[in-house]
Structure 1
Amino acid sequence: MILTKLQYVFILSVSFIASCNLSENSEINRFELVNRHNIIHSDIDPLNSLTVGNGEFAYTVDITGMQTFPEFYEKGIPLGTQSQWGWHSFPNPDDYTLSDVIKMYWAGNDSVPYIYQFTTANEERKNKASQWLRENPHRLHLGLIGLEIYANDTIPMAISDIEDPIQELNLWKGEIISKFKIEDTPVEVITYCHQYMDLISFLIASDILLTGKMKIKIRFPYARPEKFSSACDLLRADRHTTAISEETRNSVLFERTLDNDRYYAHFNWSNKAFIEKTENHQYYIVPIGNDTIFEFSCHFSKEKTENRLPGFDQTKKNNKVHWKQFWNNGAAIDFSECTDPRAFELERRVILSQYLTKIQCSGSLPPQETGLIYNSWYGKFHLEMHWWHNAHFILWNRADLMEQQMEFYTHIYEQAKGMAERQGYDGVRWPKMIGPGGRESPSTIGTFLIWQQPHIIYFSELLYNYYNQDQTVLHKYKSLVFATADFMTSYARMDSSKNRYVLGPALIPAQERFEPENTINPVFELAYWYWALQTAQKWRERLNMERDKNWQHILEKLADLPVQDSLYLFTENTRDSYLNAEYLTDHPIVLGVLGFLPETKKIDKEILSNTLDKVMADWDWNTTWGWDFPMAAMCATQLNKPELAIDLLMMDSPKNTYLINGHNYQDETLTVYLPGNGGLLSAIALMCTRNGFPEDGKWEVKYENFLSIHSND
């Protein structure tokens, strides 16, 4: 952090603690608030898996509190073990590079190279290069750690042998307790993830330990190339190696090698046990002796470490302290006095979304949309989604949980600068679908998106005000802000026929329904361009610099938002937008011009209100995504329609489903979707700081310590 964190600070020139229906001296009982949403269930369901994690590392468990039955959960929420550092690439003997996948597109009178995903006939090298560059790098599944219990003496138990299961995730403690029976004998497993190390600790308690019929089963997989997968391949044993590097009476260190990538898994235990190898990449920790309790820890690391691992009790204490601090700090909202029947469910979603984004989205890299659970888009992360994943941390007064990710933009600065230069633009063009190195992935859509470009300006402005407009923040992020603005102004193209600057072609807007060759002036991107360039100019003034004349020239001549029949169009070239059913699908990003974005003179609230009403009447909500509902709710909030904002947050729509574990379910492929969770938290922050709850007597909401997303000017 730049300063000691201030609890009550300006965000975009507003300084107040949101406290609607809350007296200054009253407090929310955070312990009760959080603990009434602890997850307790007894259903063996592939969508009910639970996760412990710390933002850098996460471990997902089945009904046994470990990863005993990964095959059963494969088609639901898989049992992942993933980290921010755990990446792998398949061999590239044909030396595929981005130069193999270039396709030229016209931007006015210029021909601009784009990184394209080829799938055409007679283009074998381009096709293969496209696929390899999309698949690599990808996140690794670091290893499965489960139980093996022998029923009837010799047969390993099946999931159908689990009797009387009950499992609880205690949010206040970061603890999963799993209880069940095997042949009428109770088993209890307690699971923690250390909050400062990529380490998990377990306590197993059962009389079965006395019989020699219980083992800890360790399996190390190879990587998988699919776009959506558990990242776990247990079949290709010949493609990787697992070796015991060190072994003692109470520990074992595995060295893993997958092609050119290496990592380590270090186990230790306090009881008597030995290591048994049964086949390649499969090992057992076999407890022996007269104990009915077995404790062990496992630490995964990129580099070999010599340190002694924290035991179960140390990890338990670590979680107790950390999670209490997490829940007691930052903002909070309490719906317990509301009488609207939807209030309890909304509160549940809010509490569980805080937990999930803390363990999945608060690491050193921007998160993938499925976090650290399983691979989506090959495990890569999407920078246009970064706002939806992480902006809420600042708004909930927890900026420290996302601020380290700002360093990632500095890390990939040269990559982004090189992309802008290759296309003939100034500044830096931030990529879309990437791994930790920042190299763009071929796509028929992603490389044409531009709405991720201003995000870094948005984040920087939030942080500037979060730290009470401290000049240190300006100096820390000015190079990112200014280089982004340089690209944005050079990307805007002069339309001499109308003496204005336009966006596109070639571009695809956030509503991914339009062709790159002819899309011009998408309404949301235009509004975002205007706000971000205005903000970049403010940064120059704060640093006692003159406003950039070129930026100002383009700002003053930037095209107006396209309008027809008192409605905002989706793009300027899609006249009669609301008469074409195909256009009324995917993200209703037209609503993002206010709510997601602060108010500017570009926005006509009457036209936007008409647009919101039209979208509500005609949109195909089954085709939307999880963050669209909070985005639309933010728009409704800014238009003083709090009842509609609640209706949107709680809309009964397939992709607005929140599972028992709090995950925003989209479909069978995307069973986890963290932008939906993050978007919900951002919408709640806006509603609190804008008094955005209905005044019908049913929403007696208490909230505290929220920071405003928008200014009043």
Structure 2
Amino acid sequence: MYEDARTQQNLYTFKPQLEKMSKKGIGLIVILLIVIGFGVYALYVQIVDGHITTGMRDNVVWGLYIVNFIFFIGISYAGALISGILHLLRVPWRTPIIRIAELITVISTMIGPTYILLCIGRLDRLPNIVLFGRIQSPIIWDVIAITTYLSGSIIFLYLAMIRDLAILRDNPVKTARWRNPIYRFMAVRYKDTTKQKEILNVSTDLLSIVIIPLAILVHSVLAWIFGMTLRPGWHSTIFAPYFVIAAVYSGTGVLIIVMWIFRKVYHLESHITKIHFNYLGLIMIVLGAMYGYFTFSEYLTSWYGSIKWDMEVLHKLFNPSDYWHLFVYAVFVGVLVPIIIVAVPKFRNINSIAFAGCIAVLALWVKRYLIIIPTLESPLLPIHDLRPEFVHYSATWVEWTLTFAGIAMFILLFYLFSKFIPIIPIVRTGEEKDYSRLRNMVFEKQMKKVIKQRKKSDAAATGMIILLMLVSAPRVIAQNEDPIQTVLNLGYYHVDSVHNLSATLRTKIDGRYMPLPGMEIEFILLQSGKEKLLGTGQTNDHGKVNFSIPGEIIDTGGDKGIYTFEALFSGRENYEKSSSGTSMKPLRMEISFFQQEGEKMVNLKASELNKDNQWVPVDNLDIVFYVPRTFSLLKVGESTISNGITNLEFPTSIPGNRLGYLTIVAKVEESDIYGNVEASGTINWGKPLVPAKIIKRGLGDTDAPLWMVYTLIVLLSIVWFHYMYVIYSVFRIRHLGK
């Protein structure tokens, strides 16, 4: 193959990097293998002990694994789009970075789906996806799309390497000679003849045209998995373009970071220059602005819509005790800081652009976390198990270890590939410009500015840290010495025939009341000047504990019909003790139904214990009537008891179940004398619920619609036809090289 002077110079520069491995490189490989080894051990623990070793439970069935899957798949699309678009547009500065972008695509697409396998509890059932998968399921779309996309990305990367493989074939490496036969085989007898060059260029252009829409489609399919799920924050038509923009934004950041690393490690200052960082930085701020716009539109419409289910997720994101800090970083810092760094010429240099890329990448990982976890912590029908690990997700060491193992595998594959094929193409097509002269002119000036700014910022930062330590140290000591004040509230409520006490224990931290879970509360009866311990209970995650009053206590009659209870927290560790009391009179309510002159009437009788321990009618007591609905109580009326009786005319337009039955609840709310009392009854006075009409759709049908089957077959046929044509072209190149 013909080698011009520039190709020979590049070969002279990169060939020693292929033949030698420094001690730092060996150390890096050892460290990465250790991290991966810990990941293998964590996987072993997960397989042996089950998913109980992770933080995933009945509510949060997805965790870090799905976050990592979306993240790695997302950055892979950026590599495909950037490399494909730059190649088609023949952008002059594309050559030094296009192979890095292609590598990001291939390696990320290989690592990302492995996290799906980590999320599956029964890997032995994995073949069922192929054997019994339903074509109308978005999960199957995703499997097909990622497989097709990975195949195309590998072919695209291989086509771009053929010229360099031919150069390495003609100039064998001196060490690790086992690679030379591989170079000869993969070079497919390419000699850069006119016909071979034409076939290779046409094949690369053709695959670029296919890979760009395919990358957009694949991430759209991933977004549809969320958008077609009836979950707060997911069920949105904007998710597909939102995911695509976010993916390209984070992928551009990863590309900038990888460029910066290889530029430092392999001393590629004459190949990867500030021009490349500036252009990619400009691409990143455009994508960041678009991503910020989509984010603003998504949250604005959800907030203005005020749907209760969606608002639960928004409250979690806006609550400082939940996800506020992550939300601010992902939505504001991750968008505004990179834009400011790149847009302001004073801040714009190679190191600052790489720093902006780090901020953007981390912000997009956090955003994936916020998309998944808060939504799954807000189920439509919460489970009854309210243990903290079931309600709130917290990743375990197993998940974090496998996360870092995936990152280590990404770095390891990248480094090993750079030792097999030059990370920068050796053969140049003559379309790109040489920016080394420009780099040499501005490099020294820029570095002087950076050093000067760093010295100033380091001095200011050191002074600020010392000042903060001096100011905060006395406060920390004082906090450790002073006991923490607690607040205990006790209330009474009576539901039908069950008498209950409810205590809530909280503490005030930084001006906000926070619940104290896991604390023991004693419930005491005060009668005739004596105290009687009724029992104890432990506060739940919300600092609340409920206690049922034994029936024999109510039968004693209390002190002239009045019962006094006290809740006591004896203190624990550095928390102060606290107590709270309440007094009440037992109230008996009986609800019944009758019809009068065609009107449906609800009758309520209420009586209380007098001083002689006898039940007597109640007078002048407000009663509110409700009908339970799916998510709350529907108020249907209110009245006042007179001489122990009150009636309510019941409306006739309230839906019941399929037979017309519904429950009517009468409540006394927050009474100073009786507390909270509730009685209920069931009657068939509701409008019968009409059975829902079953509307067939593609996702719910037993059999996939024919239009969906035909569309999938046509699209896959088109894509794989192009793949087969490109593979056939490779064999043509090999045949022409004889």
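Read-outs throughout are calculated quantities, based only on the coordinates presented, and are distinct from any laboratory measurement. Bear in mind the structure is a predicted one, so any value in this text is a computation, not a measurement. Cβ atoms are built from the backbone, for glycine too; each structure is taken alone.
Given a value of 26.7 for Kirkwood radius over Cα pairs in Å, point me to the structure among 1, 2 it was derived from. Walk me through the numbers on the way to the answer.
Details: 1: 26.7; 2: 31.6.
Checking each candidate, the match is 1.
Thinking only about distance in nm of label points 7 Å out along Cα→Cβ at positions 255 and 631, which of 1, 2 has the largest value?
Comparing 1, 2 by distance in nm of label points 7 Å out along Cα→Cβ at positions 255 and 631, the maximum is at 1.
If FRET efficiency 1/(1 + (r/R0)^6) of positions 399 and 615 (r between Cβ atoms, R0 = 35 Å, to 0.05) is calculated from each of 1, 2, which structure is the one that comes out at 0.60?
Working: 1: 0.60; 2: 0.05.
Clearly, the read-out refers to 1.
Quick check: -18000 is what I get for helix-only ellipticity at 222 nm (-39500 (n - 2.57) for each DSSP H run of 4 or more, over all residues; to 500), calculated from one of 1, 2. Which structure matches?
Derived from the structure labelled 2.
Out of 1, 2, choose the structure whose coordinates give mean count of other Cβ atoms within 10 Å over residues 335-342 equal to 20.5 when calculated.
Source structure: 2.
Given a value of 6.0 for distance in nm of label points 7 Å out along Cα→Cβ at positions 71 and 527, point me to the structure among 1, 2 it was derived from.
Clearly, the read-out refers to 2.
By the measure distance in nm of label points 7 Å out along Cα→Cβ at positions 319 and 503, tell me the structure among 1, 2 with the highest figure. Numbers along the way, then the final one.
Values: 1: 4.4; 2: 2.4.
When distance in nm of label points 7 Å out along Cα→Cβ at positions 319 and 503 is computed for each of 1, 2, structure 1 gives the biggest number.
Comparing distance in nm of label points 7 Å out along Cα→Cβ at positions 87 and 575 across structures 1, 2, which is largest?
2
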